[in-house]
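Dropping the structures in below, format is structure tokens.
None of the figures in this text is laboratory data; all of them are computed from the coordinates on show. What you see is a predicted model; the values in this text were computed from it and never measured. Cβ atoms are built from the backbone, for glycine too; each structure is taken alone.
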Structure P
Amino acid sequence: MPIQSSLALPVGYQLHNYRIAKVLSQGGFGLVYLAYNEGEEPFAIKEYLPSALAAREDGAMVLATSADNLAGFRYGMKCFFEEGRALAKINHPNVVRVVNFFRANDTVYLVMQYERGKTLQKLIQNQRQDITENFIRRVFSSLLNGLREVHTHKLLHLDIKPANIYIRLDGSPVLLDFGAARQTLASEKPMLTPMYTPGFAAPEQYGAREILGPWSDIYSIGASIFACLASYAPQAADARTVVDKYVPAKKTWRGQYTEQLLGIIDQCLQLDHMRRPQSVFALQKTLMDTSIPLDKPSWLESLREAWAKRRI
């Protein structure tokens, strides 16, 4: 059968109990729709449709574009479904709420609570004057509450960036668009372009995936705070491992923000994952309490210094 050039379901399409109203976004691994249920409540529905592997045939069914892509498409769909199953167990005000997930049209859909507001990226672009230090501390302290819950469920986000941090109308943040399934798929299927975002992805996401951990998301948090100050992402981590051109935040914005906030950014953006805060709780405690000096050496750094002195 012929493949449609447009991947999106048509406006008005009835998907189980939801009516498609419009496309909210489209990326390499799928689309997000605004839809309404029978009670006219709005929801955001994410559809698994990786453009590198599949397309929509006449009607609504999603098919792999070739026999060679079939295994990758099915594996990715399994990961996407498992992502929905895991996220559906999380009920936290600072994490996007997955209220349903199901199979249809030979693919998988995640139904999420629809949030009103705008992304942090939009705020950075259009309302720079509102991005004060107090705003940053308030937003990221709350966001870290949600990320702690995610890590408690043994999940990593792996795609934290201002575009995936949504600021509701009441000013509270919510973490969107989890990348765990995409990251797994990208690592298993080299035919796909990795879906990490340069500048926000930790260095281990580029190759040393065996050391991925909470500190990987913490790198992205530091990069996101950096973007709040700079209006752009820091140098990509893979490039930094070759020639590190990162200028410490403490030097770039000295006198404009507190030394402690700038130190948080610099510590989160350490290339060595062991030199970053090792847990969200540790980072959150520092971010919320301006009396805590960040420059105090960690136990690991103290151990390294002691070992170095023994060798002299």
Structure Q
Amino acid sequence: MSKLVTMQEAIARFVPNGTSVAIGLALEPLIPYAAAHEIIRQKRRGLTLIGPISDILFDQLIGAGCVERVRAAWVGNVSEGLGHCYRRSVEKAIPHTITVEEHSNYTIALALLAASLDAPYIPTRSLLGSDIPRQNPTLRQAEFDGSPVLLVPALRPDVTIIHVQRSDEQGNAHMWGSIGVSEEAMLAAHDVILVAEEIVPHSVIISDPNRVLGPSFKVRAVVHEPLGAHPSPVQGYYNRDHVFFHDYHTRTRSAEGFQSWLEDWVLNIPTRAAYIAQLGKERVEMLGVKEHRLAAPVDYGY
């Protein structure tokens, strides 16, 4: 049965108010901005965001008033530094106060891995001596063989949203390049939304089974959304739009500037096709892959 739906339908069905959402799980590439923009347009509230870095995606959702809690390693604008909306929310309660549970990239991965294994926690020593356990009360210190360890509790998202290079209509997907903690988050979540650059026949997916991200029975919706990760890169499809990140950083220094940016790029842009049209053909072509580097064929014969 096909799981192919529009982005509007996927968000309406699987991201209600109060949902915990794991998103932006490949760190800098493959960030599902199209999904985040639809969340903003549908005026979702009370969300918990889960992820490692996620670049300006978290910042946009926070500035739009969608977020109540953040469980993450870092929120900001990777190439520019600060996430102005995040900072305004934490320091000045604009648009409102959010709760932040800090992790490292490693412990957010462990938390999702624990949930994927249906384990209550995973022990580690990586954060001992840091300030993070004092800021995040969910991280508890214990002893093992007479020495301290930190117990990282399982973190199970209500929904995980992942951008992939290609998927079939049933949710069997290929993802390559830097995938971060996408696999752990897919297995940990109750529901999964896949956003794909391409929808391909099932035969394409099973031709390379080792590239499949995870089991399709976890997937509730598949959305075909070319350029849906812009301005982040998707390996083999388009590069990172550095100018876009700089423009966002400059325009969102004030709450009024962010609102203006939001109207220009989200609220007044009803579809991703309209978003691409606003970017312009020349800019899209400029971001395209200039030098193709194809992997060697793999023989699965026996």
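Computing helix-only ellipticity at 222 nm (-39500 (n - 2.57) for each DSSP H run of 4 or more, over all residues; to 500) across structures P, Q gives -8500 for structure Q. Relative contact order in percent (Cα under 8 Å, 6 or more apart) computed as 12: which structure among P, Q? Corresponding structure: P. Supply the structure label, taken from P, Q, corresponding to percent of Cα pairs over 23 Å apart with the calculated value 55. The read-out comes from structure Q. A value of 4.0 for distance in nm of label points 7 Å out along Cα→Cβ at positions 72 and 264, calculated from one of P, Q, originates in structure P.
A value of 27, 23, 13 was computed for semi-axes √(5λ) of the Cα gyration tensor in Å, for residues 32-199 alone; which of P, Q is the source structure?
Only one of P, Q returns 27, 23, 13 for semi-axes √(5λ) of the Cα gyration tensor in Å, for residues 32-199 alone, namely Q.
Given that FRET efficiency 1/(1 + (r/R0)^6) of positions 56 and 272 (r between Cβ atoms, R0 = 35 Å, to 0.05), derived from a single structure, equals 0.20, which label among P, Q identifies that structure? Matching structure: P. Highest-scoring entry among P, Q, by FRET efficiency 1/(1 + (r/R0)^6) of positions 96 and 176 (r between Cβ atoms, R0 = 35 Å, to 0.05), is P.
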